[in-house]
Structure I
Amino acid sequence: MSSTASNPTDPTIRCDGVYKIFGENAKRMLQSSGGVVDAAKFQENGCIVGVNNASFEVYPGELLIIMGLSGSGKSTLLRCISRLTEATVGKIYVDGEDIRSLNNKKLIELRRSKMGMVFQSFALLPHKTVLENIAFPLQVKGVSTKDSIARAAEMVELVSLSGRENYFPRELSGGQQQRVGIARSLAIEPDIWFLDEPFSALDPLIRKEMQDEFLRLQSVLSKTILFVTHDFDEALRLADRIAIMKDGIIEQLDTPANIVLNPVSEYVRKFTEEVPREKVLKIETVMEPLEANHEVSDLKVEKDAIIETVAELVLSSDKPVSVVDDAGQVVGSVRASKVISLLFGGHNQHEAGRAS
């Protein structure tokens with residue numbers, strides 16, 4: 001994951017009071033409501049609430065996942081930010097520029113130069129090869145055939161499709177087709193990457209492989225990413241932060257760990273109740289302050305390590321294990337009993353431990 005997300009500068013994307021209401025009476029209803037939107041009342045008047053007063057920021061290199069149940073507004077919000085759908089009211093800034101004020105020509109230029117998009121449907125051109133599919137958006141931009149094919153060849157290698165450059169889409173598996181879609185969107189070197197349920201059509205094994213590939217790409221490229229999914233496990237695995245939506249409203253926007261530990265509503269809590277804590281929480285959530293004359297083992301774990309990845313190491317030690325920061329400085333210690341309590345004590349016991 002990107003470290004820039006925890007040290008924000010100017011946001012890459014900023015949404016300020018964004019609404020999307022579908023229906024002929026949308027603007028009039030919104031004006032008369034004073035911005036306080038009741039989805040049921042709007043529906044009675046022939047309007048459907050897609051996005052309800054969304055305000056948030058996304059920072060350079062951050063991976064923000066937008067999730068919720070079907071009909072929660074997550075895809076509509078993504079489409080508003082990319083202006084594939086026009087917001088009813090609100091401000092949407094990309095690198096400080098209000099994109100709702102752009103004319104069509106400037107909007108197309110912005111999309112071609114800064115935005116990459118990947119959707120659930122691969123939308124590959126069936127009569128073009130892998131290489132030609134990837135080169136196509138570059139050629140639309142006016143890049144020469146020679147240069148676009150050279151760039152496409154680099155992308156083929158990046159997404160591990162070497163040897164399949166001349167295959168047609170029908171000759172590829174679902175996962176391979178998805179890689180072509182990802183490579184095509186990356187070919188234009190976008191600063192911002194929009195992904196709408198990109199892996200949901202894949203079977204579980206291929207989906208896991210694509211998540212691994214996605215994490216690898218992000219570690220190399222550090223894009224600013226908005227990623228829509230309905231899969232909470234996927235969100236936990238990939239996100240720097242998660243925005244959970246219900247009826248067009250962002251119920252909670254926070255780090256995966258904070259959402260699991262401190263859900264703000266019953267709706268959010270239902271997403272988190274089956275989540276194994278050790279797969280989400282970092283060692284720093286169970287570490288203790290290092291006291292004088294506090295005897296510790298020679299073993300060390302990083303404070304940002306996910307508990308599951310170092311649990312065996314901690315449990316194998318008969319002494320507390322030192323916890324270190326990014327600079328290698330000892331900032332605390334963790335006892336095996338704390339990890340055992342987390343793994344086997346149940347959620348209630350863990351919450352009690354936090355409260356005490």
Structure II
Amino acid sequence: MQNKAPKLILTHSLPPNDTHTNELGLTKSAAQRLNKLKVPNLRKILEQSIPSFKKTLAPTSLNTPAEIAVALAMGWTKPDGIDELDGELPFAALKAAELGLIQPAKFDAGSWAFITLCSWSVQHGQVSFSADANELGLEASESEKLFQKMKPYFAEDSIQLFADMQLQPGQWLAYSEHFSSLASASLGRVSGRIIDDFLIGTGKSENHKSANLLRRLQNEMQMLLYQDSVNDHRSIPINSFWISGTGTLTFNGHSLQTMLEAYKHIQIKDVYTTQTALLHPDDPEWLNAWSRDWELIDATLLDQYLVTKANKINPTQLSLCNETTCITLSPVERSWSRNLIRLFKSNQLSNLLGF
């Protein structure tokens with residue numbers, strides 16, 4: 001378990017570059033976007049930090065960069081073990097622990113998962129993930145109705161479903177041995193994308209012992225949802241569910257309470273405002289909107305970061321993420337040699353971040 005120094009993770013804080021390529025033009029464009037930012041506090045932080053971790057995801061990766069940053073902050077894995085745990089970061093088990101559901105005497109032969117209602121669409125023979133329950137605006141009463149309908153089907157396959165008011169409507173926790181050692185793609189990785197290579201039974205989960213059972217259950221629920229009145233007045237139907245958050249929660253000699261306390265010290269903040277999220281990065285207005293969002297973050301959260309460090313309180317570890325990349329900055333004391341290096345190095349953000 002990591003120490004209790006706060007961890008700040010900023011999503012959409014690096015320019016979008018979700019192409020999984022290294023084409024010079026795209027890299028240059030991203031650098032130009034970074035260098036146009038007016039963020040004095042971020043520049044100060046970079047002068048007092050070193051990039052302690054950088055990861056660019058492969059196209060088939062099952063977790064998001066922000067989830068990887070959380071996993072490292074929680075001490076679930078070392079940087080060189082990220083690929084091994086891809087798709088098996090135990091976010092569902094962590095939520096079960098937060099809700100007080102983990103009882104070793106009762107749950108000792110399986111693993112946890114999130115079950116999230118969603119909408120799939122088919123175009124040109126390819127299946128895309130259109131929206132999850134939150135994006136579909138599912139009401140609590142609708143969620144409860146579908147929970148009661150679907151729960152017996154899951155129980156027949158030895159999967160226990162749990163609903164809780166702290167979960168968003170249309171999302172539940174599930175516990176079963178079928179989820180043990182199962183790699184699953186997070187919602188953040190599949191949203192808006194073609195999902196053929198992310199389905200259970202493909203990629204890392206291709207040879208999992210329960211892959212066929214879970215796919216069959218998914219097909220059964222698709223037929224049930226297709227006929228349900230919950231879709232009578234929806235332009236985007238609720239027609240499937242997604243399995244995510246699978247993985248075994250390891251304590252590494254620490255107590256459950258210590259682990260939950262460590263999680264409380266992780267703050268995840270989206271740089272995007274709602275208005276910016278609606279814009280495409282190719283839109284001429286996007287850069288102006290993103291810059292305004294960043295300037296607000298810089299003047300608030302990052303200003304507090306510098307106050308914390310100046311007062312010698314446990315320094316914050318800062319992670320910057322986009323859809324494919326995570327860069328973690330760790331505070332260090334500046335020495336005369338680092339000052340000398342800074343004199344000869346460009347102070348452009350793209351260079352300071354190695355972007």
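For structures I, II, calculate relative contact order in percent (Cα under 8 Å, 6 or more apart) and state which one comes out highest. Please report the intermediate quantities before stating the final value.
Values: I: 17; II: 36.
Largest value of relative contact order in percent (Cα under 8 Å, 6 or more apart): II.
Out of I, II, which one gives 2.9 for distance in nm of label points 7 Å out along Cα→Cβ at positions 197 and 285 as computed from the coordinates?
Details: I: 2.9; II: 3.4.
Going through each structure in turn, the value belongs to I.
Between I, II, which one scores greatest on distance in nm of label points 7 Å out along Cα→Cβ at positions 125 and 149?
If we compare distance in nm of label points 7 Å out along Cα→Cβ at positions 125 and 149 over I, II, the biggest value is for II.
Taking 44, 29, 23 as the value of Cα extents along the principal axes in Å, for residues 93-164 alone derived from one of the structures shown (I, II), identify that structure.
This value belongs to structure I.
For volume of the Cα convex hull per residue in Å³, which of the structures I, II scores highest?
If we compare volume of the Cα convex hull per residue in Å³ over I, II, the biggest value is for I.
No value in this document is a laboratory result; all are computed from the given coordinates. The structure presented is a predicted model; accordingly, all values stated were derived computationally and were not measured. Cβ atoms are built from the backbone, for glycine too; each structure is taken alone.
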